[in-house]
Structure P
Amino acid sequence: MTETAAENIDILIIGAGPVGMTLHLALAAGGQKSLLIDRRPSAAQQTDPRALALSHGARELLEQIHSWPARAATPIETIHVSQKDGFGRTLIDHRDYKLPALGYVVRYRDLAAALASQLPAGALLDQAELLDITQDEAGVSVSLRQAGQTRKFRSRLLVHAEGTPGDESGISVSEYGQHAVICEVTPCLATGLGHGNRAWERFTPDGPLALLPLGNEFSIVFTLPPAKADAVMAMDDDAFIATLNQAFGRRMRFSQPGKRSRFPLALRMRDALVRDREVWIGNSAQTLHPVSGQGFNLGIRDAWQLAEILLRDGVDRESLTHYAASRRLDRQGGAFFTDKIVRAFSNDNGPLKLARGLGLLALDVFPPARHFVAKRMIWGARAWP
């Protein structure tokens, strides 16, 4: 029996979500070919219920590969940060940074569609089951099954962008004991003016409650302990809205909830981004708590920086070593920031509550501190001097 000949591809990207597609398109813009492989049907991303908070920095990168979904993006002009039943708050305003918006809220499916529309024919193998990965000094060999046929590839580099890893070796996991319940709701402000392009990050003893403007609605991320998330998922719409109103406080009321989904939350950090000729980016490299919306933006920056280094320095081990070192500050800073916020704010400890209030007050009355935080939320490590 004749063995299937291997097809030669410079760069294979496992995972054709937004991060994988961003890498493919950024490489293509510089003349470097790659191939996307995904186990799901290409249409599966259109059923993803999530909304994404994208920073202005992410918009700048996506515009360069003609993949910014402008019509589907709702701008965030201000962000209000506070704690329930406690003093102290801070307000971050886009005008302080001379930007059209601090960030944008986009449905996952709309961003995926915008990126997919730029893929040339043959750029993606979907419904492909990965069978085997082996490495040697010269490259990586990959076997997969698609449409009942086994195919083999030989590549100089294998990029993992397939999403959150399981409990495997080389992954440090820190559980939060929280689940995120997500859905869309209609805001009912006393002014009757709608959400006003303002996002809210409201800290409660159970966890953060985020309200993200999306069209005429809010996309909410309601963080709760697992047992309370079970109860919330089982509620009818009226009971759910009453619970949400109670959790947020008196500033706003909500109505007309959409379909609810839930996700368990944990910090997952891959110990090594590079292993010989394999590299991990996006959620496969680090999965963060959704507070402050840093995780997906970090993944976009992963893809962009990897493309920049490969296009400039070539596809070799030295380039990968450089990539891993260059991402250290951004990923560790993002993980530290989100992790400490969640652990400091998700409780009802009296002294901590006082300290949190003083911290929020300090951010509000001392603009340099507020700008330091805001700029790193917008641009990540690129904002460091």
Structure Q
Amino acid sequence: MEQEKDLVEIWTDGASKGNPGPGGWGAFLKWQGKTRVFTKELCGGNISCTNNQMELAAPTEALRLLKRPCKVILHTDSQYVQKGITMWIHGWKKNNWRTKAGEPVKNAELWKELERETHEHEIEWKWVKGHAGIEGNEMADMLANRGVEEALKKANVSPYFAKTDGISGSCTVLISPDGERTMGTFLGPAPTITPDEITEEMLSAYQCIYIEGYLLVNEELVRTTMQKAKKLGLKVALDLSNFNIVNAFRGLLDDIIPEYVDILFSNESEAEAFTGLKAHEAVKVLSEQVEISLVTLGKEGALVGSKGQVIAVPAEGGKPVDTTGAGDHFAAGFLYGQSVGATLEQSARIGSLLAGYIIDVIGAQIPDDKWEQIKLKVNSILS
């Protein structure tokens, strides 16, 4: 006589802070034992992934935990997972893992892995609405976010997340044939961060704080955070972000830049909007207000100003495919150089190197397989 299978309920969720970006998956399992109900919590993450990849990882890992064939009710708030595993996968397999349009199925290896874990079990796949107060789904969501934090910690990044109500921030990017972009930005809950949420204890672990100009909409937050940072001896870096930001907050910038800012990033249009001068003159004027001023010039490279002196650094990379993220990567590279004791020129060259890699791809993330090359080139710059 065949033994009756145990019934296990599973709730799964995936999360990604950026898409792609650091991500996590979570699974909450519940089953009836002989005398009581048992539960199990699972989570994990990846430093570079998409939300859908984490949505797939969650049920895969949950089913892998089961040591014998079970009846499973699996709840997911991802229609991508629920429809993919119950409907779409049959056509993909018949078509050699290609879509109806003949394109390779995205995340094919993850789909194959999930399907392998389903073979021993009787599974009912249920879609549930996310963030609707369903206990199991809320638990899975919490675990997925914990997975993000664990992935960041493994990469030596200390995460600080504040969960708020409201719609997440987003940015629509329009790319022209020459690789330039126009952005429509919705900040979401970011402007609602309160000064109390950025504590001195939090800041004390760092050498520098980098603030995007978009946050100038929250003057109290920016001013108070800069004051705390200066009190603790941190360098304060500010990116002007957009010439419209400069025009809208000119009075505030005139006030905070000379008082608090050590490192000021801008592109040509932002520097001109703030000073009324072309880039080469603007960088000199700005370097008299801050310790280090930087103006990026696109294909012409970048200018670094300090104490009235200007260093020109050439651009890296070829013809841009998409300039989204070039300024951010330049800033990241420059600040990394400064954190390891590099000269201004070396730091700017590292920034230019990263910008050169990001303009070669669509989107704002350098592909994982490029980082070993980058590390070698950075070491060469620093040697």
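No lab work stands behind these numbers, since they all come straight from the coordinates. None of these values were measured; they are calculated from a predicted model. Cβ atoms are built from the backbone, for glycine too; each structure is taken alone.
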One of P, Q was used to compute log10 I(q)/I(0) by the Debye sum over Cα atoms at q = 0.08, 0.11 Å⁻¹, and the answer was -0.43, -0.80. Which one was it? P
For FRET efficiency 1/(1 + (r/R0)^6) of positions 167 and 319 (r between Cβ atoms, R0 = 30 Å, to 0.05), the calculated result is 0.25, so let me know which of P, Q that is. Q
Ranked by relative contact order in percent (Cα under 8 Å, 6 or more apart), the structure on top of P, Q with the greatest value is P
Of structures P, Q, which gives 1.5 when distance in nm of label points 7 Å out along Cα→Cβ at positions 79 and 375 is computed from the coordinates? P
To which of P, Q does the computed value 21.1 (mean count of other Cβ atoms within 10 Å over residues 199-206) belong? P
Using the calculated result 5.6 for distance in nm of label points 7 Å out along Cα→Cβ at positions 39 and 311, pick out the matching structure from P, Q. Q
Answer label among P, Q for the case where mean count of other Cβ atoms within 10 Å over residues 327-334, calculated from the coordinates, equals 23.4: Q
Out of P, Q, which structure matches 13.2, 33 when Rg and Dmax of the Cα atoms in Å, for residues 111-150 alone is calculated? Q
